Structure P
Amino acid sequence: MLALDRGGHIHLPPVKITPHNPFLHRQRPSVPDIDASVIEARLKDLGPLEFRLVRRTVDEALFNGLIEHHHYLGYTQPVGEQVKYMIHALGRPISCLAWASAARHLGPRDRFIGWSAEERRRNIRFIAYQSRYLILPWVRVPHLASHILGRVAQMLPRDWERVYDHTIYYLETFTDPTRWRGTCYRAANWMALGLTTGRGKASNGHRPNRSLKEVWTFPLSKDFRRRLTEPV
């Protein structure tokens, strides 16, 4: 009904009561109080990297605060299935990655996989979307970003299955080509599939209502197409 009203096909009466929704007015994450001194080193000089799953742990507030205050998009609460990693080195956090359920419709991805609407509806849960990726601004380590992407691609299917009782076969994310060239994704063997249409959920027509994004993908198995189109 709302979609028909927005499209001008029907006219609904004005809203009389708006129920209180606490999720619309979340308190923004606070500024993290951590050591922000510069880390400038070679990758091998960082020593072993520690990958921590921080979803529903005492470190999740720190993760959210770092994304809010140091990622250009800020923090938004993910919906659906989600996994959050905080990476530590030298006893300090150096990076944050957030993964969530994939978008239902994404033209470049859907054409690349070649699945039907029914196959997409049934198997979309086997795709993980990287919603945020942050290397903290005081961390200056060449090749760190692509190294972390490679490490996470190896551990994410196992961690996802442990949390949600099913694995994933395919990773995807977006980058803003006016800001980033996607160098770390190319270095980690991700593939660029093309641009989005720029039409989000609030679009009522065929005109873009947001900036166009580059779609990047990383299949996790050689037979990902079969796994994403076969019956469950």
Structure Q
Amino acid sequence: MNIIEATGLGKRYGRSWALRDCTLAVPGGHVVGLVGPNGAGKTTLLSMAVGLVPPTMGRVTVLDGVRAGSPDALDRIAFVAQDAPLYKNLPVKDMLHVARNLNRRWDGARAASRLDDLGIAQSKRVGELSGGQKAQLALTIALARRPDLLVLDEPLAALDPVARDDFMQSVLAAVATDGISVVFSTHVVAELEKVTDYLIVLGRGQVLLTGEVPDLVAEHGTSLEKLVLACMRGHNLEAAA
């Protein structure tokens, strides 16, 4: 099953293409790292995959051929944006109540248990939480939807190293427990090798490299970080070895 499949996908804003001629097939059962410099088209690709933005050209499907943005797709995908839509003046328990009313699939017991395990009091206001706790709350809401695909757009950007590690360990635990597929975008290349087993590199609005991480590392005879940096800088990949 392909969790994301795009054919000739593109998005134009005015005269500028944020993404162009994107064709890829991302197999399920992976933690997929979507990497590229700022402005590479990462957020645009993910936004079209989860149905937030319509493509200018081409098509994109998810979860084995389901139309992106369709009711079936929306029920089965959980999306966490970099600036998660959390209401800072609400207590955490009310934030959960809002999320429950917005989603047809909801596991309240799991959300409550997860917050207890993290030591996040439901009586506390969202605005009083640390950056790491807010990220974990957003992840808790996403996982309470029991998704088949979890999409994370730059989830680590505003977190300190400890919070980043805690967040990704939580994601990996969910993968192990629920068997979900994950796609997360980042420009922090050093984070990739510890958590991903499939890679997509974007640059200048186009797909530069895709594949399973062990295969890519073996093929080019170098570390994943060096490979990605060479690809993003436009170097010959053989020079990364």
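Just a few scattered comments:
- Value 21, 17, 12, calculated as semi-axes √(5λ) of the Cα gyration tensor in Å, for residues 89-192 alone, assigned to which of P, Q: Q
- Structure responsible for 15.2, with mean count of other Cβ atoms within 10 Å over residues 169-176 calculated and labels P, Q on offer: Q
- Which of P, Q yields 7.5 [mean count of other Cβ atoms within 10 Å over residues 9-16, calculated]: P
- With mean projected area of the Cα convex hull in nm², for residues 33-80 alone derived as 4.9, matching label from P, Q: P
- Given 18 for relative contact order in percent (Cα under 8 Å, 6 or more apart), calculated: source structure among P, Q: P
- At a computed -0.55 (log10 I(q)/I(0) by the Debye sum over Cα atoms at q = 0.10 Å⁻¹), which of P, Q: P
- Structure responsible for -7500, with helix-only ellipticity at 222 nm (-39500 (n - 2.57) for each DSSP H run of 4 or more, over all residues; to 500) calculated and labels P, Q on offer: P
- Source structure (of P, Q) for semi-axes √(5λ) of the Cα gyration tensor in Å, for residues 73-112 alone, computed value 28, 13, 9: P
A short reminder: the numbers here are calculations on the coordinates, not readings from a lab. Given the structure is predicted, the values throughout are model-derived calculations rather than measurements. Cβ atoms are built from the backbone, for glycine too; each structure is taken alone.
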